[in-house]
Structure P
Amino acid sequence: MMRKPAALRQGDVVGVIAPAAAVDESRVQAGVRALEDAGLQVRLGAATLAKSGYLAGTDRDRLTDIHDMFRDPQIKAIIAARGGYGSGRLLPHLDIAVVRQHPKIFVGHSDLTFLLNDFVQRAGLVTFHGPMSNGLPQRPAACDFLRSLLNGKHDGWNQAAQAVIQPGTAEGVLVGGCLSIVVAMLGTPYAIETRGRLLFLEDVNEKPFRIDRMLVQLRQAGALDEVAGVIFGEMDGCTAPGSQPVSVRDVIAEAFATAPYPVAFGLPSGHGLGTYTLPLGVRARLAGEHLTLLESPLATT
């Protein structure tokens, strides 16, 4: 059975950490103000503003922040400051028992796809593919949606993608995130289990041919053979040079032309507008372009 974190309440303490790339202090502080304006208290991880080359401190620094935030009973949610690169380096060293024993809200996207899915699979913890704190000032709609969902409101249980690539209806547990990270996890002990799952995939600033290459790799690895369905994000900035007329939607349509399961395109979660926070590790239904949660992502009292 999945572990579900408690809903956020007004005045709760939220931890902000940087498990991946180094962060800009001014952007971190702007994100802190956005969270405070949403009625939350904020505590920065000890290494959030640290720098070690292109990383936010050493692997040990970033790992310690994760463990400390999960152990701290005052912290009710943990939100990544940004993605970039680096959280995958932590997977072999995570004390997954700490995450399992102290279930709480964990939010991020992009490079955080490593941690989001690892917590789902090894800790059995529902996680949240949503906006990171540094982006909140530029994404007021995403901030409002995140707060509403994490407060336990049902408004975000029904979402819609832009288009249907393959029609149909399917149910399964939601997994996935940034396509390039999902592909990077293939062949490792942390590869995402996709059998019977609804697989969400999104990315940013990748040329269509690179998306094609990653989808081919997923297919050749068998990761698309037994999925229940696939939902793509906005694929923000995934455009070809002007001389190449092939669009990323063309690539996806061709890749799934004979898929026996539903495929939808354009759910705004993660990069781009990133309006929707998508819970991972919960059952949902994909019917055409409509995605509906079939269970609460939060603990019920």
Structure Q
Amino acid sequence: MRIAITFVACALIWGSTFLAIRFGNEATPPVWAATIRLALASALLFGITGAFRMPLPRGKALRGAALWGLFNLGVNLSLLYIGETTVPSGISAVLFATVPLTTALLAAAFHVEPLVTRKLIAAIVAIGGVAIIFAGELGVAVPFAGLLTVFAAATAAALANVLLKQAPKQQVIPLNAIGTAVGAIVCLAGSIALGESHAIPVTMSAWLPILYLTLAGSLGAFVLFSWLVTHWSVSNASLLGVTVPVIAVILGGLVKGEQPAVLTYVGAAVVISAILIALRAPHPRALPASAATATD
């Protein structure tokens, strides 16, 4: 039950963060906004870690937390924020639906999890649903460079999932404190390299997306997701990548007027069906009579 609740909470939060990033980019340089978000989140997470006297990760656990921060918070968010300057929030979320397939392939390549046929088929079906959604949204003039940037962000997120699964299990608050600190450094370096302005936002319209993404995204969803990855199959957890687009497309239409086409709803149904297939537990094998008697 805890896993199901965590999965749903992550889906709802991340389904809205694509839209929040899009709004934030209208008021603050993209990678600088990501830097502020992660710096605030890191300060809060280190504060919580200290207040509850949680031990910080060491050794292999520290390395895993740092790699998580590098790829999922530094590289991923930098590229996503840049990409969303030209790519609509719903389309960005659709591209992130490639994460389950990429994660499954990387998990097998890194010998983290075997490439289970059912999950691979479900991921391929989900990608087919995403393709249908994308076909319905082709009327939007989206630059190829922007699409490629968002796709690269999704690939970095998939790699981070696998690297975190390789690391020793650890408490999620200290893990994310380290991760957000590393991510903030990476984003700051990227912002400087891009020559962005580093003025502190002064308007409410600029601060609201940053604060929402800090509290709901970095402190909420990322903490929940890191717990999910350490307590569940990484391939199953990554299926958030095909749930989030459905939510994001709906929100994009309601809030930003990114009206979904009829095909988008067809694709959403395919995606949901694929998730149900992948999350379906295998049928337990019947116990021998002797074993059944022993457990009575």
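We did not get these values from a lab; they are worked out from the coordinates using the rules stated. Keep in mind it's a predicted model, so treat the numbers as computed, not measured. Cβ atoms are built from the backbone, for glycine too; each structure is taken alone.
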For 19.5, 72 (Rg and Dmax of the Cα atoms in Å, calculated) the corresponding structure among P, Q: Q
With Rg/Rh (Cα atoms, Kirkwood Rh), for residues 126-229 alone coming out at 0.98, pick the structure among P, Q it was computed from. P
helix-only ellipticity at 222 nm (-39500 (n - 2.57) for each DSSP H run of 4 or more, over all residues; to 500) gets -23000 when computed on, of labels P, Q, structure Q
Origin of the derived value 21 (relative contact order in percent (Cα under 8 Å, 6 or more apart); candidates P, Q): P
Highest-scoring label, criterion being distance in nm of label points 7 Å out along Cα→Cβ at positions 6 and 254, among P, Q: P
P, Q: which one has mean count of other Cβ atoms within 10 Å over residues 46-53, as calculated, at 12.9? Q
Origin of the value 20.4, where mean count of other Cβ atoms within 10 Å over residues 22-29 was derived from one of P, Q: Q
